[in-house]
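Nothing in this text is a laboratory measurement; each read-out follows from the coordinates by a stated rule. Quantities reported herein were computed from a predicted structural model and do not represent experimental measurements. Cβ atoms are built from the backbone, for glycine too; each structure is taken alone.
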Structure P
Amino acid sequence: MLTEQTNPRTRFIDRMSTVEMLHAINDEDRQVALAVQEAIPRVAEAVEAIVERLERGGRLFYVGAGTSGRLGVMDAAECVPTFSTPPELVVALMAGGDLAVLHSVEGAEDDAAAGEHDLLAHGAAAQDAVVGIAASGTTPYVLGALRAAAAAGAVTIGIACNVPAPLLDLAQIKIGVPVGAEVITGSTRLKAGTAQKMILNMLSTATFIKLGKVYGNLMVDVQVTNEKLARRARQIVAQIADMDENSAADLLARSDKNVKVAIVMARRGVSADDARALLAKSGGRLRDVIG
């Protein structure tokens, strides 16, 4: 497998100086973005499929083990504060469960039946999208989950850094990103992990932009849960509504800290309740309400 090959450029990395070692790692990392760029048409296909399912009331599942699983957990968790998505909308399944996020759970990734069980336990169905993430493209836990997803009628998406790979054979939408041999042989938390992180960023960000969670390039569905985010919310309202931050803070207070509602109140001159009604009618798409 490509992910298990020895990299001739780093064969003697243990003899390098610290600066030479870091340059070698950085040189390898430069290849990742180019490999991801080649996969953009398939990533776009995946985004369109995910958006279609979410618009029909479905959910997005990430399934992985080890580094791949942890990347899925991280991306799913970040959707909640960034886009105000309910926690059950983007679901991450990790081989070995929650314990495996911080600790290695021996043998968990080799259990295909557990992957099937975990997915079906969440009631995966035809309106859902299931993304299998595996650098090797061979992880039994992920393959089991994707087989169960396909049987349930869900759209299946595979992300692998080996091409060809069983995961890509199984998935309807095949995102193969052959980043080549790792700096440390077989350590797929490096280039393969970086590629997977970039693709997950693309999937979730593009999906929620298309679902109206972003206005321009502003995070208008941000959850105001700390002072940094409160400051960001004030700045967003002030910028879009063309007002000072004190006025924006007042609107946020009257809108229960809802950035979109505060903006509609300012731009349309309506109450918080009327602003919520306008947003509901537009499916939450701010641009449809204020132009």
Structure Q
Amino acid sequence: MTDHSRDSAGLRYVYPVVSRRAGGVSVGINLNPNNACNWRCIYCQVPDLKRGAAPPIDLARLETELREFIALLQHGDFMRSQVPEDARRIVDVAFSGNGEPTSAREFPETVELAGRVLWDAGLQEGVRLRLITNGSLLGHSRVQAGVRLLGDLGGEVWFKVDAGSAEDYRRINDVDMSPGSVAQRLRLCAGLCPTWVQTCLFALDGQEPTEVGLAAYAAVLVEAGIANLAGVHLYGLARPSRQPEASRLTSLSEDRLAAIAERLRALGLKVNVSS
């Protein structure tokens, strides 16, 4: 990862992630430059994370930054100077960053803006728009409008589901959430836009995910509708947590991740694994 997230004016909206695993450059759009989120996942790598929503988004500034950076990738020396030769391509424009992107009031407008910039740059066919979300705000009509537009533009959603019980949601994501409400929102999201489930797996205080916990997690996906989902992205602790629980977290072995993936594939799901 190359950090271009700060300039003399402070935190930018647009930043690049150079990913060998993805095979290219992901252009991130950070709608939460205030490090605010309505969840507090204990594995989150955002420093000084606080509860809250995205601030008002300066759409003109966001568009300028996105156009300038896309132009730099297409016509400047960033690819040559910063990216390994086998990864010199733009793979996506992703709404991710330092909090829950759908908490931005302007979320639908930012999706339209990003789609327009990609079209103007001639990248509408080869570069995917992607939303990484905890899905908790899918009940709001403005969020549904943005997700629907994302689907219309050929994009996809990565919807966070880390657990399958209310107890585990509190323990991992520090929120009060029922399995049924998660399944309902996941099903709704998948009806608006192609949706992948994104799940972080790890051991907490040496305790790996239990059989009971994994069964409850699988039950949420089944309730949402296996046929409705594009698949599951399983991943481990890719980067160190910046939360108080960081020292209590340890990675699962590749064999353990692979075994959990096979369990999900037996349900009929496509599963990708990243340790």
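Match the computed value -11000 of helix-only ellipticity at 222 nm (-39500 (n - 2.57) for each DSSP H run of 4 or more, over all residues; to 500) to one of the structures P, Q, and report its label.
Q
Can you say which of P, Q returns 21.5, 68 when Rg and Dmax of the Cα atoms in Å is computed?
Only structure P yields this read-out.
So if we calculate distance in nm of label points 7 Å out along Cα→Cβ at positions 200 and 248 for every structure here (P, Q), which label has the highest result?
P
I have 3.4 for distance in nm of label points 7 Å out along Cα→Cβ at positions 48 and 136, calculated from one of the structures P, Q. Which structure is it?
P
Using the calculated result 3.0 for distance in nm of label points 7 Å out along Cα→Cβ at positions 40 and 208, pick out the matching structure from P, Q.
It traces back to Q.
With mean projected area of the Cα convex hull in nm², for residues 72-143 alone coming out at 5.9, pick the structure among P, Q it was computed from.
Traced to structure Q.
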